[in-house]
Structure 1
Amino acid sequence: MTDISDALSRLDALEMRIAYQDETIEELNTTVTQQWKLIDRLKRQIEHLNERIEESAASGANAPAAHKPPPHY
């Protein structure tokens, strides 16, 4: 009888571990998904800023800079 009760105790313990592992896996999946969304958003922001920098550099090279002093200084 103790063999059966030991086996049932072990089975219960395994079921509890699996339940906790499933919960942990779901939490980790949620965290990873949120991080990927954040990384994707940050990549788009960097690309946008790089485009703005390139546009600013291109327009600044052709136009006189507003911060340069006049020639008589």
Structure 2
Amino acid sequence: MKLKKGDIVARLSYQCDLLFRVVEVFPEYVELAGEDMRLLADAPLKDVVIVSEKDRTAHEKKARELEEKLLSAL
């Protein structure tokens, strides 16, 4: 897998729970910025997977539904 700046990825070790944008690629790790929230992280290259546009859309829909459910419970 060839990562480049700007790719949207998820971390396998966290069951792809959050989406990140690749900020910088180094020989053994990658710097990440949260796509949906203000969050910085790094991860070994073998721990990230590129997220397809279809999966990204599904992730965003699921997050919106959860947010709406939580807000309606208040």
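FYI, it's all coordinate maths here, none of it is from the lab. Values in this document were obtained by computation on a predicted structure and should not be read as measured data. Cβ atoms are built from the backbone, for glycine too; each structure is taken alone.
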On percent of Cα pairs over 19 Å apart, which of the structures labelled 1, 2 is highest? 1
Which one of 1, 2 has distance in nm of label points 7 Å out along Cα→Cβ at positions 7 and 31, as calculated from the coordinates, equal to 3.8? 1
log10 I(q)/I(0) by the Debye sum over Cα atoms at q = 0.19, 0.22, 0.26, 0.35 Å⁻¹, for residues 15-54 alone was computed and gave -0.52, -0.69, -0.94, -1.34; which structure, 1, 2, did it come from? 2
Of the structures 1, 2, the one that -9500 was derived from, the read-out being helix-only ellipticity at 222 nm (-39500 (n - 2.57) for each DSSP H run of 4 or more, over all residues; to 500): 2
